[in-house]
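Pasting the structures here.
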Structure I
Amino acid sequence: MATKIKNRALTAAELDGFAAELDAVRARTTARLGQSDANYIRRIVKAVRYTEIAGRALLFAGAFVPAILVPAWIVGTLLLALSKILENMELGHNVIHGQYDWMGDPHLNGKTYEWDIAGTSDNWRHTHNFQHHTYTNVRGMDDDIGYGLLRIFPEQRWKPFYLAQPIIAVVFAVLFEWGVAIQNLKLGRWWAGKTSKAKMREMFRPAGRKMLRQILKDYVAFPLLAGPFFLPVLLGNVAANVLRNLWTYIIIFCGHFTADAETFPKESIRNESRGHWYVRQLRGSSNLSGGKLLNVMSGNLSHQIEHHFYPDIPANRYAAMAVEVKEICARYGQHYNTGSLPKQFGQVIWRILRHAFPSRPRKARAPLLQAQSS
């Protein structure tokens with residue numbers, strides 16, 4: 001078993017060197033982007049399309065041919081779920097980050113791509129691409145810390161409400177796309193009277209349109225095409241969306257809320273240097289080990305550290321970049337947090353259960369910047 005590296009504080013000069021080496025990894029990778037990357041993402045587009053067609057076809061076949069109803073429903077639902085997972089994770093999330101803008105393909109443009117979930121890509125570009133990736137794990141600035149529902153870290157102020165979070169966490173996982181859809185609305189401010197009804201209506205309008213479109217597509221239009229066999233097709237669509245939501249929740253939570261993940265106070269980003277930013281991203285992120293299949297199914301968020309370092313680099317490049325990144329982190333005395341999916345998710349579950357109850361903030365860890373002697 002590899003020995004865990006204990007983070008040490010870096011001097012200003014070391015932070016500059018750390019940043020320079022990581023920037024060089026980006027530059028070398030960017031220089032190599034080309035046809036193989038374009039071919040890869042277009043294969044993913046085809047995989048999304050054909051698994052959806054096959055899944056929906058089997059749901060209809062099972063509905064119209066009672067003899068194969070159960071096996072066709074199971075396989076059809078799984079294929080539809082696979083299509084939705086690939087579209088959400090490896091296609092939509094990565095395209096919206098602008099990873100393939102260099103191709104000039106209007107269908108893969110990060111500013112205009114609209115994905116197959118209840119939330120709008122415009123809201124995601126703000127809450128995720130800007131807010132989360134800029135202020136990763138900064139308390140009071142990154143809304144992804146607990147999503148306003150969960151107390152994941154002991155530094156979050158405890159409230160009696162959190163006693164229910166083991167149940168809330170399960171409900172949130174099942175309905176994850178809907179939580180993402182309303183995240184940007186900040187409903188807590190509206191309930192507290194800090195946002196007017198008129199402003200909330202204005203903010204909700206595009207979100208409501210997208211939600212309605214998804215409901216009509218998956219829960220009305222496709223089931224209605226099955227006529228009297230409406231129910232099996234409807235249930236297949238519901239199950240596929242739930243499976244996608246659960247998988248997305250697991251991957252995202254494993255990338256941010258494991259035992260070694262840290263949060264930071266607002267003052268930590270004051271006059272933040274490039275190297276300081278890299279260290280914060282590193283200490284707030286967690287990777288998953290598991291191989292190529294896990295990489296694709298997770299949208300390569302199995303390399304969450306590399307994604308936080310290089311969010312606009314095509315994610316299929318992360319596995320190769322990780323070899324260099326891990327070596328650089330080791331040389332600078334920084335822990336590179338990685339582990340199997342069961343191990344990392346087990347830590348997430350422990351956090352959810354433990355911090356539902358009052359707990360003290362943990363002992364201070366190594367500062368991001370070593371104090372300079374006078």
Structure II
Amino acid sequence: MNDMNIGIILLAGGLSKRLNKKITKQMISYSGITILEINIINFQKNLKNVPIQIVTNKKDLSKVSEICKKYKLLNPVLGGNERQLSAYNGLLALEQINPKYVLIHDTARPIISSKVIKKLVNYSKKDIYCVVPVVKLSDSVRTISNNILIDNLKKDNKVLVQTPQLSNYKILKNSLNISDKIYEDESSLFIENSMKVIAIDGDPLTLKITYERDLKLLEPFLYNSSKPYVTKIGNGFDVHRYDNSKDNENNFIMLGGIKIKSSKPLIGHSDADVLLHAITDSILGVINKGDIGSIFSPTDKKWKNADSSIFLKHASKMLHNEEGKINNIDAIIICEKPKILDHSIQMQKNIAKILNINEKKISIKGKTSESIGFIGRQEGIAAMVSTSIEIKD
């Protein structure tokens with residue numbers, strides 16, 4: 001049992017039919033973080049070591065399961081056709097924990113105030129039925145029928161009810177178990193059964209995303225909420241010289257992981273792919289893991305004539321372990337021959353496949369050195385790479 005004697009249920013079972021999106025709203029991402037994760041991060045920031053139970057749908061179950069493992073949550077459970085059934089399934093999933101109170105929150109409200117959570121949790125030290133955050137009305141209120149306003153209502157003593165709502169776990173679970181009526185939320189159940197519901201000040205930004213306009217309104221705040229990620233730039237550089245002693249029309253070089261005909265091969269311990277080496281170093285630079293030589297020693301016979309895609313795949317795996325995502329790769333290959341433009345698209349496709357990213361994130365350009373220096377004399381090839389990556393701060 002956790003110290004606070006509280007369990008959290010995040011309701012993420014809706015199919016978002018009114019949002020006109022191919023994915024559910026809880027799976028929409030900002031800076032690489034889904035709306036569901038924004039909810040999780042906000043709760044874990046304010047309530048450490050409190051168990052979180054997610055209620056999802058069949059469509060999202062696989063992705064939600066991965067998210068639960070990532071954030072070390074309880075295994076997700078499936079919801080029902082109504083919010084009430086989803087909440088009940090979440091309550092049943094918490095039976096082994098058996099908390100005194102439960103916080104139930106709609107993940108369609110991703111902006112959660114720390115002040116509101118703190119106020120709610122303070123009530124867990126008392127004996128209560130239910131506590132809810134509310135927002136007072138500032139606009140005038142009318143009733144409407146067929147687009148015609150038909151009655152004036154006084155806005156005094158009227159409020160908008162939000163989530164999360166803190167409820168007595170056992171009373172709520174037992175009440176839902178015997179209920180044959182559908183309630184909008186926990187507070188409506190307690191009110192209908194003549195049990196006191198306490199109101200605290202809510203947050204106007206805790207808006208519920210129902211339509212696309214709601215999403216647009218909240219987008220600036222959602223981007224700010226997902227700021228544990230920052231953008232970092234990694235730089236990579238590599239150069240290899242030609243083996244002038246092996247001048248043969250059947251020779252080739254490896255560049256960007258593809259074979260390109262060349263009268264002279266490049267000299268290297270591995271396959272001497274300057275582009276893949278430079279990209280590998282740029283990724284390692286972002287995650288502060290040294291350079292390619294510190295991981296794959298040029299004196300180790302194991303890597304003699306090795307395919308450089310092995311190095312890049314390893315760097316990509318290390319980046320994934322650090323929860324980093326590539327924004328784009330900007331590469332320049334400096335040589336007199338071959339003509340890079342003739343091969344850049346094929347290289348982009350191959351690198352995108354190695355890194356499992358969209359090839360549109362990769363730019364490969366060729367430059368000559370205008371016959372100046374060792375590159376100008378066709379004694380070698382160089383590559384410079386800048387890689388932009390979103391990674392946890």
Checklist line | For 0.7 (distance in nm of label points 7 Å out along Cα→Cβ at positions 113 and 201, calculated) the corresponding structure among I, II | finding: II
Check: From I, II, which structure was semi-axes √(5λ) of the Cα gyration tensor in Å = 59, 22, 17 calculated on?
Finding: II
Checklist line | Among I, II, structure where helix-only ellipticity at 222 nm (-39500 (n - 2.57) for each DSSP H run of 4 or more, over all residues; to 500) as derived comes to -9000 | finding: II
Check: Here distance in nm of label points 7 Å out along Cα→Cβ at positions 73 and 137 was calculated and came to 3.4; which of the structures I, II was it taken from?
Finding: II
Item checked: Origin of the derived value 0.20 (FRET efficiency 1/(1 + (r/R0)^6) of positions 41 and 185 (r between Cβ atoms, R0 = 25 Å, to 0.05); candidates I, II) -> I
Next item on the list: Give the label, chosen from I, II, of the structure having the highest value of distance in nm of label points 7 Å out along Cα→Cβ at positions 89 and 353.
Entry: II
Check: In terms of relative contact order in percent (Cα under 8 Å, 6 or more apart), which of structures I, II is highest?
Finding: I
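No value in this document is a laboratory result; all are computed from the given coordinates. A quick note: this is a predicted structure, and the numbers were derived from the prediction, not measured. Cβ atoms are built from the backbone, for glycine too; each structure is taken alone.
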